[in-house]
Structure P
Amino acid sequence: MTATTRLFKNSPGGQTFAAGTAVFRAGDAAEHLYVVQEGKVEIRVGNELVEIVGPGGLFGEMAMIDGSTRSADAVTPEESTVLPIDKKHFDFLITETPMFARTVMNVLVERLRAANSACT
């Protein structure tokens, strides 16, 4: 069980999306970071599948950190439940829960490494 899974395991407020539904689209304003509680979410840039995020995984963190609009689409390929975390809660978790901050950094590093390897 990942640190993120443990942290949000019993958190209420998850939103369920039907298969094929966009959680957000590139260019949307960033109001939340999301944690996948059940199912999976595809992260797509244009028509390219960049990543599949499963239970315990998070997505939408880049725009929460820098305040920019979304740079990708997040779409559920199957019915999925995701927990939205607003900016205030995100900032609290980053400052008060070092393991969460480390998890966010690890996600960013993994995605950067994957992008770098795709370029070579």
Structure Q
Amino acid sequence: MNFEIQATPRTPFLMLNTKSYRIVLEGESYPEDTKKFYDEPMSTLHKFLGMDHPENVVSQFKLKYFNSSSAKVLLDLFLVIEEAAVRGNKMTIEWHFTKDDDNMRELGEEFSEELNQAEFKLVSIP
């Protein structure tokens, strides 16, 4: 179930580590075919998040840029994380943004408004 997909100029680094209960998306996301790029890893993430977890699952989003079709994928993932939290799993989302990137901070704030049970942390980095 673990996977690690290396970043390209148009796609982010994606990682699921089931032993450390960690999910990472990092880089830029504007693939030519969003569905083709995300279908398999998101299916795996949805299966993982559909299970019960004894540990806090931490999802780290360290995105510099993403397009609107990637935003839909992110929102869907946030909603699956929220469903896992509603079922009683401890879920933490860390939304990383550079301190001078107001747009990315605001996008994180907007995503956080969709969640009630999952913990959402805005993480400003220098």
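Looking at relative contact order in percent (Cα under 8 Å, 6 or more apart), point out which structure of P, Q has the largest value.
Comparing P, Q, the top value of relative contact order in percent (Cα under 8 Å, 6 or more apart) belongs to P.
Taking distance in nm of label points 7 Å out along Cα→Cβ at positions 32 and 112 as the criterion, the highest value among P, Q goes to Q. Computing semi-axes √(5λ) of the Cα gyration tensor in Å, for residues 40-79 alone across structures P, Q gives 18, 13, 7 for structure P.
When distance in nm of label points 7 Å out along Cα→Cβ at positions 8 and 56 is compared over structures P, Q, which one is greatest?
Q
When FRET efficiency 1/(1 + (r/R0)^6) of positions 72 and 88 (r between Cβ atoms, R0 = 25 Å, to 0.05) is computed for each of P, Q, the one that comes out at 0.60 is P. Looking at distance in nm of label points 7 Å out along Cα→Cβ at positions 24 and 48 for structures P, Q, the greatest value goes to P.
Any read-out appearing in this document is the output of simple, stated calculations on the displayed coordinates, not a laboratory observation. Everything quoted here is computed from the prediction, not taken from an experiment. Cβ atoms are built from the backbone, for glycine too; each structure is taken alone.
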